[in-house]
Structure I
Amino acid sequence: MFSACFMNRELIAAIDLGSNSFRLQVGRIVNDQIYPLDGIKESVRLAAGLSSDRMLDAASQFRGISALRVFNERLRDYPPEAVRAVATNTLRVAKNAPHFLVQAEAALGFPIEVIAGREEARLIYVGVAHTLPNPHRQQLVVDIGGGSTEFVIGKSFEPIVLESLYMGCVSFSLKHFPEGRVDKRGLRDAELAAQKEIQAISHPYREIGWDEAVGSSGSAKALVDILELNGLSDGGITRSGMEKLRALMLKAGNVHNLQLEGLRPDRLPVLPGGFAIMWAIFEEFGLERMTFSEGALRLGVLYDLLGRYHHHDLRDATVAAFGKRYDVDMPHAIRVAETARSLLLQLDPLAADEENMDRRFLEWAARLHEVGISVAHSSYHKHSAYILGNADMPGFSRMDQGRLARIVLAHRGKLSRVSAIDPESPEWRLILCLRLAMVVHRARDGRGLPPLKLKREARGHVLVADAEWLRNLPLTASALEEEERQWLSIGQPLKIRVERAGARESSGA
């Protein structure tokens, strides 16, 4: 639940760590609608600091950390549940992103989620849809970012198809327009490179169709401003306006020679890359006009955050959908989840809160631990972990999926395969609870909660089992002995203690 402080102020904040700019958006909730209240933009050009071997250089990291320190000052009094920060393409691909994120989270003061391309597209569509005059029309939404471009067809606040392509205004400007030079060959090469990427999705998108094309974010905004303020368009981005701007750019020979109204200095270095991608979009999708929406990723993040506050967490719907898609034995999965949750509550009383994130991740993992059986029963836990770590899971960040995958990978077999997890990580107790729940429900006989007591002791745990109950379950007893060996092998001992009910009662247990 959101804190009393948040409820009184009704303020939430989203941070978008984009490949070109870092943006902070604060919104006020009024009758389940979000009204943008305050925003800060810092031009970071993170993608410009990405080397050919996908390493972020020190200068771009410094610019990013400096921007996040500015955001921290604005958000210092916000409760954690009122803030969500997401990172996009550059931090998806940078090899040293984990190192940067440690410093970035310290500077910002809040966790940062690296989201997958299609999750970025979904959140962009959510933001755009909430700004459209008629969201019930079918829309093609295009968002040209610094390192990637997202394409969505959606209707009535629901996306129909989502894609993210690895091309952006920063990367294209650096590759095709060095030092801002614009000539016919360079511009045509950039446009053809973008068209080649878009061809992979243009046919199925055109088959689905749309009533209106909408652009969002910086490149679309820059093009709208230039075209409208210089009389090159009668409204929005038009094919004829783009043709006129194309001619002006070629005549100038360098973007720094352009003298146009509405051309902001921070957009100048990335204008030609953004233009080339937009030209390719018009060509491949056969567009004549595109309107502009102020809604973007950060507004979508705010609405997603509002949904979680109202207990409409998309992640629950995703878990349910995956259960159906992979034909999971859901009655069994629910029994495992209930037992795992019961064990977690014995270790951590805070997990009694239904919004406790450890509890939620444990329940999600329990419900999805068998998705890999759809691939093969042999080593299914490995297949399950691969699916959960790599599939598009709306609502889940890449870190969320990584956490789910680790818990599920470790729910059976050797614990040594996840020994890289920090010994102090709370993931270990989630793994313990899920493994024990799996052991006692392995027979799939519909038995209810087992008579087990789990508690922390010294460097490990103790599991107290009822002697009479265990005497009738020799296979379960053998499996629990194997659990003792597994946990001892990684230096986190688990002791199985068998007691008669009467003995426990007389000892006050």
Structure II
Amino acid sequence: MSQLKSLAGQTAIYGVSSIFGRLINYALVPLYTTVFTDPGQMGIVTGLYAYTAIFMVIYTFGMETAFFRYARKDTQSAYHLTSTAVIIISTVFSLFIFFFSSSIASLIGYPDTGLFIKWIALILWIDAVLAIPFAKLRHENKARKFAAAKIINIIINILLQVGFLLLLPFIKNNYSIADHIPDIGIGFIFLANLIANGMLFIILFSEIRQLRFRFNWAEFKPILIYSAPIFVMGVAGMFNEQLDKLLLEYMLPDTFYSNMDSTAALGVYGQTFKLGIFMMLAIQAFRYAGEPFFFSKAEDKNAPELFAKVMHYFIIAGLLLFVIVSINVDLIAQLFLRSPAYRVALYLVPLLLFSKLIYGIYVNLSIWFKLSDKTIFGTYFSIVGVVITVLGNVLLIPLIGFMGCVISMIACYSVMAALCYYYGQKYYPIPYKFQLLIPYLVISVAIVYLLDHYHYPNLHLDYAIRIILSGIIIGALYLFEKNKMKAKNI
């Protein structure tokens, strides 16, 4: 049990930076919806960041996971080789994007964003170059420094955005000193991101100073062979994560929703998606702590039983998060989505949360092919997922709009998880006990369904009841699981 507590502690620390960052970023949504009254503008931001997320996977080429795999043998050698590879790849791609930014902007349908795409090229380069230093912190269990760096980066980003979007217009309106500063609108979001990310070089200076450019084909070849399937899997996985946003804008007829065109619909979907991102935060925090944990326990003869316990408590925690966010979604939206125009798709949130929980289960299951060096299976599963995502979105978006995106996502992750479990039990058996979790699933879905159909007439009293009920659910689950552990002497 001490090992599970250690993993939970590491996950909590990583989660602080992830959750804090997302919450602070989401706190900017009222600012965005005030400054950018047209949802179409936020649709462009959502689209550009979707492309950015996909390219980030290309830039790192699966080297983060490869670093964890080969750091078990020689940490310094793995650090130098993987960092060198990422720097070379990211430099080549960023130079291409930077110098052809105008053509790329026209190609993706945002012809006036050439300057923003140049900044995105630099953002991508910085993030990629620092990816392995951040991985090194995780490998060395320096969770606090990792979290501190992320939080400082977030705070700088937020302060810059507030300055650019609120203070700068005030200064320009009242003092002539700022007249020469152009108004670049949504571009300030990307500029703030770029400056904040650049500051990370100072924070991670000690890790960067240890880096040496090194390339030895004999040593790098096995790393490349291991990472290549991870890379394909990562690209496919990011397509599964972001393709709904890209296809929504192009597949949704402008007349489907009476009050918004496809770009505005993308803006609404992008903001609604952020409410479902609470589950993704938990998964991200778990991955930060889980990958080095799983690799460190790989040689333990009791590893399969330990991994099964990790899955058990991960799903329980995920279902708890699914319930708490779903039953309080109206309150959360009232706090963060200040404009009613962005609150028309809240019915999607429980389904978004559930789809991300299934994805988290897949992430947990996927450890078998990473530990057994059969990463090619991850590629196969991810490609199957991309096919389902593309077909689902292309067929369903024109028919049912937003719901088509979410149904496709659930189908994609469900099939991937089922395939991963089936082959994992053949090549790296882990004694999962999913049958014990069925009551938790049934109760969770029932609570969400019932409370979705029941609302107390007094809005504020309804919010209060749901908050109190959330506390009761958390307390009851804690006591139930604690008593189970005592009964089993865990």
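By the measure FRET efficiency 1/(1 + (r/R0)^6) of positions 211 and 267 (r between Cβ atoms, R0 = 41 Å, to 0.05), tell me the structure among I, II with the highest figure.
I
Given a value of 1.4 for distance in nm of label points 7 Å out along Cα→Cβ at positions 107 and 235, point me to the structure among I, II it was derived from.
II
Could you figure out which one of I, II the value 12 for relative contact order in percent (Cα under 8 Å, 6 or more apart) was computed from?
I
With helix-only ellipticity at 222 nm (-39500 (n - 2.57) for each DSSP H run of 4 or more, over all residues; to 500) coming out at -15500, pick the structure among I, II it was computed from.
I
Matching task: 91, 46, 46 is the computed value of Cα extents along the principal axes in Å. Pick the structure from I, II.
Derived from I, not from the others.
Distance in nm of label points 7 Å out along Cα→Cβ at positions 123 and 315 computed as 1.3: which structure among I, II?
I
No value in this document is a laboratory result; all are computed from the given coordinates. Computed from a prediction, not measured in an experiment: that's the story for all the values here. Cβ atoms are built from the backbone, for glycine too; each structure is taken alone.
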